[in-house]
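The structures come next, written out as structure tokens.
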Structure P
Amino acid sequence: MSSQSSFSQQTDKTFWKYGHLIFTGFYLLPLIINFDQFTKSQMGLCLAFYIAFIILYVKAINCDNTKITTLFLALLAICFSATFFTSGTPTLYGFVAYVAGYSYNLKQRFYAALAIVAALFSSSYLSDMGKLQYFLAVALILCAALFSYGIAAKRERDHKKREQESANQLEQLAAIAERERIARDLHDILGHSLSSIALKAELANKLNQGERYEQANNEIAQVADLARQLLSDVRSAVSDLKELNLVSQVAQLK
């Protein structure tokens, strides 16, 4: 695979992992549409909440389960606080729901969903939100949709993880099987050839002691040929070991 192709695949993976963050931009719509109604301090706070949310969200979808609850609560606190300054927080609540669906198991999701609903209703009522019904409807729809999407994404991630583990196990088994095969081949090759070399060397020694030099030299020459052939066979076996690959080994195991 070329470096350009590899870079393209990495870019695609990054896009699909973080590309959906573009939809968090809907949080900024009230600031854009009602620009004149916000003071500079309010706009600064809203932007600070947004930046903090993005940073924590990226950490949340990349962290292990031991730290996710802290990040989840921090994201929820940002949504709760931001609702007092802007009506764009339904989008952020939806992404918090995605984190809950993506990171938690069944029981934990239930409590996370309750926490999201409680924060959503309490923040909207305490902030005296205008058009409350519209705000809650949009927020609840987004939360339900992204919560379900998070669950589906978790299942897909777990499925790919199991597939990768199975592939790794297959590769290990294939390598073990191939090494065992080569060990057997080496045993057969070395055992037969070394036995022949030992016998011919002993015979050459006896012929030499009996002053039958021509026959002794003939046996010595055969020993040399056997040694060269043995070396070639060993090199061939070792070369096969270096050329192990998953596809051929799976085919051989089948």
Structure Q
Amino acid sequence: MHVLILGGTTEGRRLAEILEAEGGLRVTSSLAGRVDRPRLPAGEVRVGGFGGVEGLVGWLREHRVDAVIDATHPFARTISFNAAEAAATTHVPLLALRRPGWVPVAGDAWHGVGSLEEAARVVHSLGTRVFLTTGRMGLAAFASLAEPWFLVRSVDPPEPPLPPRVEVLLDRGPFTLDGELDVMRRHRIDVLVTKDSGGAATAPKLAAARELGVPVVVVRRPPTPEGVPVADGVEAARDWLLRGPHAPGAPGPSGAPEAPGSSG
């Protein structure tokens, strides 16, 4: 069986490692190539785009792919929808592996928004020293904000346009609560902007904001393509694959197992 993992996440790397250890599987991980020095997963690796839906369809057929697991970042909307269309065209089973999103707890002051542009519209009313942790893509949404000062954290240097008052902090998770508290105190941060990426690696910034009383602008996730089953963990994705994507009990669109006989 040839499995294509659309990766680039911790979950994608972990899944590739587990499947490689199973034996009897050919595992190929595809990385977008947006990070200069990515952490490479086990098994075969390809880097770069496919060339849209048509390119992905051709790749699936040429390489005789038997199943696709979309383990991309929750905000990698384009590749996820391309994968759904390509899988439907080629009749290759597709599963989305999505880490659970973050949930506010007592003491949090969250402001949910639907996009980076909306985040830029509300951030100036919440603070003047902004910790921007949305990655290096999409910073143009904040480029016109002349008054706030921004601390932008990303793995690789961001490209312009950037806000006029900005400091760049190059760093890669996982992060710790003590480390996040130090960053936010040292830079006198009074508002945090983040995407709902989920997972534990970058969650300490939320606990730090709670402890310091800093409001958080949270960009909500885009939807998963309609009809694509969802697994919320690596083990669930492994079970889906090894049991057989069409077997009773495979994860349904909500992430819960389907009942036997459901259409899926």
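Read-outs: derived from the displayed coordinates by stated rules, not from any lab. Nothing here was measured: the structure is a model prediction, and the numbers come from that model. Cβ atoms are built from the backbone, for glycine too; each structure is taken alone.
Comparing mean count of other Cβ atoms within 10 Å over residues 93-100 across P, Q, which is largest? Largest calculated value belongs to P. Cα extents along the principal axes in Å was computed and gave 117, 38, 27; which structure, P, Q, did it come from? Working through the options, I get structure P.
Which structure, out of P, Q, was distance in nm of label points 7 Å out along Cα→Cβ at positions 77 and 133 calculated from, if the result is 3.5? Value 3.5 for distance in nm of label points 7 Å out along Cα→Cβ at positions 77 and 133 corresponds to P out of P, Q. When helix-only ellipticity at 222 nm (-39500 (n - 2.57) for each DSSP H run of 4 or more, over all residues; to 500) is computed for each of P, Q, the one that comes out at -29000 is P.
So FRET efficiency 1/(1 + (r/R0)^6) of positions 21 and 101 (r between Cβ atoms, R0 = 35 Å, to 0.05), computed for just one structure, reads 0.75; which one of P, Q is that? Going through each structure in turn, the value belongs to Q.
Name the one structure among P, Q that FRET efficiency 1/(1 + (r/R0)^6) of positions 37 and 229 (r between Cβ atoms, R0 = 41 Å, to 0.05) of 0.00 was derived from. Only structure P yields this read-out. With respect to relative contact order in percent (Cα under 8 Å, 6 or more apart), the largest value across structures P, Q is given by Q.
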